[in-house]
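In structure tokens below, several structures.
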Structure P
Amino acid sequence: MLNIRQEYIQTQAREQVKEMDRRLMSYRKSKKYDKEFEDKIVVLVDDGITTGATMLASAQWIKNKQHCKKLVIAVPVAPRKILDDLNQLADEVIVLYSPLSFEAVGQFYQDFAS
């Protein structure tokens, strides 16, 4: 519906990975990764996906930097057009509802304010 180009999504995903690295430096004072997810099953959960940029960046970081045993992405709602990208990164993708018409995650919640 929004006609977002794949290049834009990939660029945003790369920028999110850079931001995660920046935050690691801020919080841990080191770019060293602790490998806290190495050889573990990781379930990456969000309240929903709109563009996929944040989820793709997070999944990419976990797969490439943390070397988890298995990555599962689980969300209640996401647009259909992002599912292929998620399936390429994760070992398993669970999306409860993937409607044809999708504008924002909030449209699928009675109260998305809190």
Structure Q
Amino acid sequence: MRWVDKCHYLGVYFICGCSLRCCLDEAKSRFFRVFNAIYSKTGRCASEPVILSLLRNKCMPILLYAVEACPLLARQIHSVEFTLTHIFIKLFRTGSPNTVYECQVILAFFLLNITYHLHC
């Protein structure tokens, strides 16, 4: 028998340990892969609202799939929020976290921390 550190079940990676934990690395990787595929095709041809609509409808379900399955640690929530912030930095060509936060608030693109607590 082979011992493993994590197991994959229905698209969710569970980490071994004393308590139930999920690994979000695969979800973040798939999220970036899908977003980069969309962004490479639309690029600068599409407007920001179109790209944000595609991001909300095609990419966010991949990133947030089964986050309700297990409780997330604060560092996991921060990691997913940083993933989304990185996309906004790329999309709006800015390095300012305040600008990114304002864009997310204005566009009703809620951060994971808020969304996660609304679902749980």
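Any read-out appearing in this document is the output of simple, stated calculations on the displayed coordinates, not a laboratory observation. The structure presented is a predicted model; accordingly, all values stated were derived computationally and were not measured. Cβ atoms are built from the backbone, for glycine too; each structure is taken alone.
Quick notes on this one:
- Test item: helix-only ellipticity at 222 nm (-39500 (n - 2.57) for each DSSP H run of 4 or more, over all residues; to 500) calculated as -11000, pick one of P, Q: P
- Ranked by mean count of other Cβ atoms within 10 Å over residues 51-58, structures P, Q are led by P, which has the greatest value.
- Which entry (P, Q) yields the derived value 15.2 for mean count of other Cβ atoms within 10 Å over residues 11-18: P
- Label whose coordinates, when mean projected area of the Cα convex hull in nm², for residues 19-58 alone is calculated, return 3.3 (choices P, Q): Q
- Structures P, Q were shown, and distance in nm of label points 7 Å out along Cα→Cβ at positions 27 and 67 at 0.7 was computed from Q.
- Origin of the derived value 20 (relative contact order in percent (Cα under 8 Å, 6 or more apart); candidates P, Q): Q
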